[in-house]
Structure P
Amino acid sequence: MLIGFAFKVSSVPFHQWVPDVYEGAPTTVTAWMSVAVKAAAFAALLRVLTEAFGPLQAMLSPLLWVLAAATMVVGNVMAVIQDNVKRMLAYSSVAHAGYVLIGLVAGTPDAHGAMLFYLLAYLFTNLGAFAVVVALAQQGREHDRIEDFTGLAQRRPALAALMTLFMLSLAGIPGTVGFMAKFTLFLAAVRAGHVALTVVAVLTSVVSVYYYLRLPVVMYMREPVGDVSRRELASGEALVLAACAAVVLLLGVFPNQPPFDFLSWIRALDWSRQSVALLP
């Protein structure tokens, strides 16, 4: 059972299918797989561990510890050497699976709630990043290589700014939902006594900053090359990008109960904890 779920969530060493599938599939399909499939798999794994396995969860914790650490290390190291954005995001997805596994290793209600909040943050951030790649495609060609983003800030400043925002969130930079998700999850792990695993997570997060910031560097610090033609954004693309950016910024500053009356109903952290409380 654990091996099957590890394959579904793309945990090391069952992750080999991820980069090839992410690169080969149409970007819209890849975006769906990267968020919906992963979130559903982790939700199912959480229910199996807490309900079906019961007391065995504590016995599986050492094995989950090894899976989490290996997944974070391999995912982030392999992402550094990629020159295709979709493959880079694929290995990034592997690394984030390792971060989410920390919640299962800790095994506390707080850690499980932080795990669900992390999945929510990852959903909007990663979907936004892939939406930018979709928006750049034109004439049947996907612009998904690092060099395709060269000078994008001059050609498509709005898309460059949005991609930078999503990269900062994936890297866990303060002010974004990615930072709040990592902070909440790492804090729960430390409180559960898993300091060493948290140190591994922090160090691999530092590595991730390098490859996430490669895109902003080429977008803002290099001159455009090649074809500078562009197509206008479809209304659906613009809506998805706007929604993802709004969530990344709003939950990055106010993860729970924003001070604005018209947004007081947004309680992402509370929703995550209440969802965990529904499990036996």
Structure Q
Amino acid sequence: MAVLLAVEGLEKRYGRVQALAGVDLTVEPGRLVGLLGPNGAGKSTLVKIACGLVRPSAGSARVAGHPAGSAAARRSFGYLAELFRFPAWMSADEVLGLHQQLAGSRGAAPERAELLALVGLAEHGGTRVSAMSKGMQQRLGLAQALVGSPPLLLLDEPTSALDPSGRRVVRELLERLRERGTSVLLNSHLLSEVELVCDHVVIVDHGRVVAAGAPDELRRQGGVEIETGDGVRAFPDAHREDVPRLVRELVAAGEDVFDVRVVTSTLEEAYLEVVDE
């Protein structure tokens, strides 16, 4: 299957401001890609270009093989903006019905019921938007992005208004979508969420990609700690491959070994190393 999102040499200038300065990024089928970076790094501009809402100054963006902004590209993705509003007088079921019409989906009531259940709103189809909490509205936003079963989702801060329980629901939903082959580009400031759910991470700063890779690839090893009867022994220059030798040497020296830990940095620490704020 073709790459769902392909961005090559993408540039965007707003007068003298360079929002994007040659970004390359791909999202393959069934992959969850986290997009990280400080405010003003160019993340939202990239997502808006992929949606066809903003035109690039140079480079290209293609969705499911089609130029971003074309009718074929728009049919291939679902989008949840960071700041969105649904009509306050509509019920959750009516909101999804409206978006079914806009997307040309023929799923009718069964699709709406399935999507509401998927985001944990099965009992709230008749609840008006005005009576919903911010978290419930965020879940409804996710449901509307899934109308028509698009192969690609572009999600801008989808867990920003959710409590820990709601974020867990979203994580489980994203994992189920990955199993179904749906691709996701997740723009988020919650590094812990990205670290838990994403296969690949792209960090953008000043309009450029400053780091990219799987979360495990971005985290750096920081030595080995071994707990012995005399306390914790630290070996800051050691690597995972050194552990068997270190344990043998300690045991041979008469030490009792109770625990071994390979010290690695978190994604947050890796992020702060490459981002200039």
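Given a computed value of -9500 for helix-only ellipticity at 222 nm (-39500 (n - 2.57) for each DSSP H run of 4 or more, over all residues; to 500), which structure among P, Q does it belong to?
It was calculated from structure Q.
Identify the structure, out of P, Q, from whose coordinates distance in nm of label points 7 Å out along Cα→Cβ at positions 133 and 157 was calculated to give 1.9.
Answer for the origin of the read-out: Q.
Here log10 I(q)/I(0) by the Debye sum over Cα atoms at q = 0.07, 0.08, 0.09 Å⁻¹ has been calculated and equals -0.24, -0.32, -0.40, so which of P, Q was it run on?
P
Matching task: 1.7 is the computed value of distance in nm of label points 7 Å out along Cα→Cβ at positions 125 and 173. Pick the structure from P, Q.
For distance in nm of label points 7 Å out along Cα→Cβ at positions 125 and 173, the value 1.7 is produced by structure Q.
Among the shown structures P, Q, from which was the value 3.8 of distance in nm of label points 7 Å out along Cα→Cβ at positions 53 and 165 calculated?
So the calculation was done on P.
Since every read-out is calculated from the coordinates, none of them should be taken as a lab result. In this text, all values refer to a predicted model and were calculated from it rather than measured experimentally. Cβ atoms are built from the backbone, for glycine too; each structure is taken alone.
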